[in-house]
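Please go over the structures that come below.
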Structure I
Amino acid sequence: MPKRKRQLVIAGQRIRRGETRDLRLKISETYTGEPVSLPIRVIRGPRSGPVIFLTAAVHGDEVNGTGIIRELTFGKPPALRNGTLICIPVVNVFGFQRHERYMPDRRDLNRMFPGSPNGSLASRIANRLFKEIISKCDFGIDLHSAATYRTNYPNVRGDLSIPGVRRLAQAFGCELIASGKGPDGALRRVACDAGVPTIILEAGEVAKIEPYVMDIGLQGIHNVLIDLEMIKGTRVLPIYQTEVHRTTWVRAELGGLLRFHVAPGDLVEGGQPIVTCESVFGDAQSVLIAPSNGIVLGMVTHPAVNPGEPVCHIAQPRKSLKRIRKLLAQAAEHGDEQALRLARAGIVVQDHDDMPQAEPPMKQKQKKKTRSTSVAAE
């Protein structure tokens, strides 16, 4: 049951039950004094129920989420039986206009919540959003993509010690649920601290609206609305679902060009070659291996690397790979379309047939340099 039943007022306007309203919330001004506003669409059902915010482009170049919200609200938006959706397709308007992750002062908006009305530009915007929107909600979904020159296999992240977060994360329907509170000052962490269970979707690349990410995001949001009994329907369940509490970044040992042997979403065994680093003339220089059994959570998309740069992000799932492979095989036998999701990763796997088979001689060296960490901060 929702904990807030009072009137909903945003940007000085009251939105009544059964209404759909487009609003502009002023958050700042340009150098010439023109107002800078957040575009907001509020969709209210005819009866009281949960209030959910959907945010995207908190990092200005992460536009997959913007595409998800656009498709969700275009044409026939969700027919809410009850409750309210507050949709904000672009939060970091300044970064969005400049095709940049950060604010004009180089601050990361997703490290500034709950902000301050008297702080920096980023802090003031964070505070305005938090007070005007986040604090009035019961749940939240924040949509993100990987950093520049990287891609993420679609995964949900949240503090699973909070029952409401666990419910959202499981209902959303991604295969991988990464557990963690999130960085200090992150929107989802501060929202949870304020009693608003919030998850994020991490999927795809920056500066793109990718169809497979959009499909997964739309289905996930619908799954959550169905689970909260805000719309009618049946949830679409993933082939498997597993929690992730530890991840490992495999880093380049030498400079060169990468030849990938795996893609995001692939299952890998410890010791399996995942990337070959070659010279600019194609000579193999080193082979990077998976440090443990896991699932490829993310990868670089730019093939040129320097020593020490991150190459492949391996998630260590709680569910065994043997069990996951069995579930995937069963789904493939029955022609389940979701079995193809592992192939929709945005990186072309090169030369599977030429993948190195022998254990690379630098295995021991790499094991010492690769260590497990908590899930990388969004």
Structure II
Amino acid sequence: MHLCTQRERLIPILTKVCGVVEKRQTLPILGNLHVHAENGMATFSGTDREVEIRTRLAANVIESGEITIHARKLLDICKAVNEDAEISLKTQNQRVTIVAGKSRFNLSSLPADNYPFMESTIGDQSIAIDQTILKELLDKTAFAMANQDVRYYLNGLFLKFHERGIISVATDGHRLAMLEQLVDLPIEEPIQIIIPRKTVYELRRLFDSDAALVHLDISSHTLRAVIGETILTSKLIDGRYPDYDRVIPWLADKVAVINRENFRQSLLRTAILSNERYKGVRLCFVQNELILQAHNPEQEEAEETVEIDYSDVPLDIGFNVAYLLDVLNIIDEVQVEIRLAESNSSARFCGAGRGDQTYVVMPMLL
């Protein structure tokens, strides 16, 4: 195999594919990329056997063939050479020679025949979605996914497709994020899938593509997403996602409206003297005022008052400040609406006027 291409065109391709390759792996070949050159196109593939990314670019293919190359070393070499360099990849006797300007590198390789590609099955459903819609669904909810929870189905993001739109939900048992996008879909029965945490983040990285649409091919165990010249294939989490409707306090009738940035800055200041382990902060809702309080085992205290629009009965409730900040960082609206029931009940947050988004944070005892 022998191909040549410009550094500025190769690096974005390698960045996409290398993201899926784990730094530590049980099989040495999983640390490599598969490269296939033929008919003026170079295809690069990477996998960890759970997620696979494959993309391609036009290149000067002098000799067709395929090989595997160490992913990180190849990317680091391409980043280190001159910006205007032309990069040549040539294989001989299971060795790869990389030439860029006056630089020359010789890397060992592994046979391409042994590369563990994921099976690409034909999905039961195919859906084309505007990239901006799917991007917002993931961006606005992914932060609430669990990480290495024993309840494996929480270590991912739940997507429900129905004929009128898409619902995205993520929760780790302490907070929940839900967003609904209304869009007409050509499906007869609702489709529910749980996308693994790593797949969600890899998909979000691929959304920088110029492609307007994302084509999803969904089967019972796998998801295939096509974005421009890039194809992501992933296993799905096999499990039943919890009934998220049951944990959302739909009947919370006490409403407070507050400036998002003022609230966020007040939380950051108050949290300085919160317990370093539990990060608790008390919110005291009184007539048109929110009093934030925090204290720690050293008997230090912080208190701050913020103006809000609130006219119901006084209510005190404690939260993990990190969970509140996560919600405020994801909301774009100037004003935030907070719906409360009582001191020991979860609170519901959303951007003012955004009935399509719901963020739930469970209270904590202070």
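Every number here is computed from the coordinates shown, using simple stated rules; none is lab data. Computed from a predicted structure; not experimentally measured. Cβ atoms are built from the backbone, for glycine too; each structure is taken alone.
Assign the value 0.99, calculated as Rg/Rh (Cα atoms, Kirkwood Rh), to the correct structure from I, II. Walk me through the numbers before you get to the answer.
Details: I: 0.99; II: 1.07.
Answer for the origin of the read-out: I.
Matching task: 0.65 is the computed value of FRET efficiency 1/(1 + (r/R0)^6) of positions 75 and 211 (r between Cβ atoms, R0 = 25 Å, to 0.05). Pick the structure from I, II. Please list the in-between numbers first.
On the way: I: 0.90; II: 0.65.
Structure II accounts for this read-out.
In terms of mean count of other Cβ atoms within 10 Å over residues 259-266, which of structures I, II is highest? All intermediate terms of the calculation are to be shown ahead of the outcome.
Values: I: 22.1; II: 17.2.
The maximum falls on structure I.
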